[in-house]
1. Looking at distance in nm of label points 7 Å out along Cα→Cβ at positions 78 and 110, point out which structure of P, Q has the largest value.
2. As an exercise: helix-only ellipticity at 222 nm (-39500 (n - 2.57) for each DSSP H run of 4 or more, over all residues; to 500), calculated from one structure in P, Q, equals -24000. Which structure is it?
3. As an exercise: distance in nm of label points 7 Å out along Cα→Cβ at positions 14 and 86, calculated from one structure in P, Q, equals 2.0. Which structure is it?
4. Compute mean projected area of the Cα convex hull in nm² for each of P, Q and report the one that scores greatest.
5. For distance in nm of label points 7 Å out along Cα→Cβ at positions 30 and 62, which of P, Q scores largest?
Structure P
Amino acid sequence: MGTAGNADGAGTAATLTLTSNNSGIDANDNLYMRSPSVFRKIAPDGTVTTITPSTLMTGAGFTVDAAGDIFTVDIQTIYRMSVGGTVTAYPFAVPSSFVTSLVIDKNNNLYADMQGPGAQVLRISL
C-alpha cells in the first residue's frame, strides 16, 4: 500500500491522496486524478506531477481531452485548463439545475450532465 500525500516524483517516490472517484486520460496515456486542491498527472512510466494550482479547483467532476486539457465545472461555469496553463471560463445559465459530471467524446464535444429540476445533458462543441 502506498503513502498518502502530494509529492511529485517517479514511482514510489511520489505520493497521492485521491479525492475523487473519476479520472481522465489523454491521447498519450497520461492518467489524471484529483488530489486535495490540485490535479495530478501520472505518466505511463509512473512519474507523478502536479499540474494545476489550488485556486482552480471546483466542485463537480472533471474530464480530460486528447491533448491533455482539463475541463472542470462549478455551479454555472465550465473551466478549460490548457496544457500550457491558460484557463478559460465558459459561463452558462441553466435555471434550477447544476452540472454533476463532464465527458469528452472522440470529436472533442464536451457533454455536461445536469441534475435538478429540468435536468438535461448539454452537448458543447469546442
Structure Q
Amino acid sequence: MYTFGELVDIVARLRSDQGCPWDREQTFASLKPYLLEEAGEVIRAVDLQDMDNLCEELGDLLFHVLIYSQIGAETGCFRLEDVIDGICRKMIRRHPHVFGENKDLPPESWEEIKKREKAEKP
C-alpha cells in the first residue's frame, strides 16, 4: 500500500522535467474545470452511497490538492506544508470546545466563528 509521502513524490515527478507533458503544462487556472468535475463526482458518490467510488473520487480530489500545492511550491506562492499548517490552525481555532482549555463551553456555530475571524482580519 502506498503512503501519503509516496503520493507527494509521484505528483512532484509528474510535474518534473522528466514527468508528464500534460501535468507539467497545468496551471491553477487550467485545473479549475477538472477540480469542479472531481468535486461533483465526490458528491455523486455520496448521494449514491457508493463507498468504493467515493474512495476513488476522494483520491482524485486529493490529487488536486497535491498538484495545486506542487504548482504553488514551484511558483513560490505556498507549499503543501503551508496548506496543512493553515487547515490545522483553522480546525483548532474553529473548535475551541474540542481544543480549547475549557472543554465545557458549548460549541459555537462554524458561521459565528467565521464571521468573527473575518471581522478581526486587518
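1. Comparing P, Q by distance in nm of label points 7 Å out along Cα→Cβ at positions 78 and 110, the maximum is at Q.
2. The correct label is Q.
3. It was calculated from structure Q.
4. Looking at the calculated values, the largest one is Q.
5. For this comparison of distance in nm of label points 7 Å out along Cα→Cβ at positions 30 and 62, the top structure is Q.
Only the coordinates and a few stated rules stand behind these numbers; no lab work does. Note that the structure is a prediction, hence the values are computed from the model and not measured. Cβ atoms are built from the backbone, for glycine too; each structure is taken alone.
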